[in-house]
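So, here come the structures, one by one.
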Structure 1
Amino acid sequence: MRIEVEFVGFPTIYDIFQEVSHPHSFSGETLSDLIENLIEKYGERLRESLLDPGTHAFDPAIQIMVNQQYVGRESLHFKKMKEGDKVTFLRLLAGG
């Protein structure tokens with residue numbers, strides 16, 4: 001299936017995803033499958049950007065939206081993807 005993937009707030013991987021929205025094809029079914037597929041395809045830098053280094057779980061500082069609807073971390077394994085979906089990964093930033 002073909003979907004659009006967007007990364008917001010990830011300066012360490014902007015050279016990999018130079019366009020705001022990046023088309024991506026994968027054969028999985030769920031949002032979790034998509035994340036695994038992206039990491040497999042784009043390698044260690046993407047893994048480091050999306051996964052918590054201590055737990056290797058999805059980084060809690062990242063929110064995900066599918067078609068502009070927030071998807072909770074507890075739904076990653078259950079959220080079914082469909083042709084034409086737009087998935088946005090948003091890194092929450094803080095500072096002072």
Structure 2
Amino acid sequence: MELKIAAFKSRLSEHLRAVRRGNEIIIKDRETPIARVAPYEASADRFVVRPATGSLQDIAKLPGVRLKRLKPGDLEKAYREIKRDWHDKWTAGKSI
């Protein structure tokens with residue numbers, strides 16, 4: 001199904017019920033498709049764990065690589081930094 005923005009907005013709940021039943025909706029701005037609304041499909045393979053292809057000793061031999069021992073709190077600190085960076089990038093794209 002293809003709908004213009006105004007038609008989609010005016011009957012949003014009805015259209016979302018149709019999506020829930022398995023239909024897909026293409027939203028158009030005039031005649032240009034700008035978005036697709038499709039049923040959500042949870043994917044179990046969104047995070048793929050791959051086995052290591054080399055040892056830490058092999059990695060340590062690469063130029064410019066310095067391995068260090070982790071101290072208590074290092075992983076928590078790295079997690080907080082990654083989370084902050086992600087949040088900063090996400091909010092940079094939002095207008096307040």
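Please state which of the structures 1, 2 yields 106 when volume of the Cα convex hull per residue in Å³ is computed from it. Matching structure: 1. Work out which structure the value 17 belongs to, where relative contact order in percent (Cα under 8 Å, 6 or more apart) was derived from one of 1, 2. Going through each structure in turn, the value belongs to 2. Each of structures 1, 2 was scored by distance in nm of label points 7 Å out along Cα→Cβ at positions 1 and 41; the highest score is held by 2. Assuming -5500 is helix-only ellipticity at 222 nm (-39500 (n - 2.57) for each DSSP H run of 4 or more, over all residues; to 500) as calculated from a single structure, say which of 1, 2 it is. Attributed to the structure labelled 1.
Source structure of the calculated read-out (FRET efficiency 1/(1 + (r/R0)^6) of positions 57 and 81 (r between Cβ atoms, R0 = 25 Å, to 0.05), 0.80) within 1, 2: 1.
Readers should treat all values here as calculations from the given coordinates under stated rules, not as data from a laboratory. Just so it is clear, the structure is predicted and the values come from calculations on it, not from any experiment. Cβ atoms are built from the backbone, for glycine too; each structure is taken alone.
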